[in-house]
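Trainee: Next up: some structures, all given as structure tokens.
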Structure P
Amino acid sequence: MDKLTRFERTRLISARALQLSLGAPPLVKPSEDSTAYLLAKEEFAKGVLPMVVIRRMPDGSVKKIEANQAV
């Protein structure tokens, strides 16, 4: 199983926070003081983000890593 780099984790959380701030429905139950960023972090921690990271390797191959399996 491939682990996500800190840069990939940051990119996933920030992309999801943007989606939430633009009106996407949350995938976890929000609390009263939740922000889009905190909701995105919680979704990532629980492994429910519906996103994929695509890594292009130097040899030309491509790896797809699902965000919900790389936690």
Structure Q
Amino acid sequence: MKHYIFNIALSYLECENLYSSSIKSVVVTAVSGERVQIPSTSLRPFIEPTGIKGRFCLIVSKQNKIQSFTRNDA
């Protein structure tokens, strides 16, 4: 399994685009410098009235299937 750590900071207005049928995924840059594509549906549970802000951990299988996606605010 592979894990990626990254930060996200989006306003609520920017998050509204995650509900658009034309936006299927979001590309983020992990702290390691790797670019990671995440389905927009995986981000929706983290939207708050102010948007999305925080440090996240994504764990994927060898086949690049999401095993775990969590907010890691410590």
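What follows draws every value from the coordinates through simple rules; no lab data is involved. On a predicted model such as this, the values are computed, not experimentally measured, just so you know. Cβ atoms are built from the backbone, for glycine too; each structure is taken alone.
Trainee: Thinking of P, Q, which structure, once distance in nm of label points 7 Å out along Cα→Cβ at positions 11 and 27 is computed, gives back 2.4? Display every interim value, and only then the final one.
Mentor: Details: P: 1.7; Q: 2.4.
Working through the options, I get structure Q.
Trainee: Can you rank P, Q by distance in nm of label points 7 Å out along Cα→Cβ at positions 3 and 59 and just name the one with the largest value?
Mentor: Numbers: P: 2.3; Q: 0.6.
Comparing P, Q by distance in nm of label points 7 Å out along Cα→Cβ at positions 3 and 59, the maximum is at P.
Trainee: Could I ask something else about it? Using relative contact order in percent (Cα under 8 Å, 6 or more apart), single out the structure from P, Q with the greatest value. Let's see the in-between values first.
Mentor: Details: P: 32; Q: 38.
Largest calculated value belongs to Q.
Trainee: Work out which structure the value -12000 belongs to, where helix-only ellipticity at 222 nm (-39500 (n - 2.57) for each DSSP H run of 4 or more, over all residues; to 500) was derived from one of P, Q. Don't skip to the answer; put the middle values down first.
Mentor: Details: P: -12000; Q: -2000.
The read-out was computed on structure P.
Trainee: Let me ask you something else. Computing mean count of other Cβ atoms within 10 Å over residues 35-42 for each of P, Q, which one ends up highest? Mind showing how you got there, number by number?
Mentor: On the way: P: 17.8; Q: 14.1.
When mean count of other Cβ atoms within 10 Å over residues 35-42 is computed for each of P, Q, structure P gives the biggest number.
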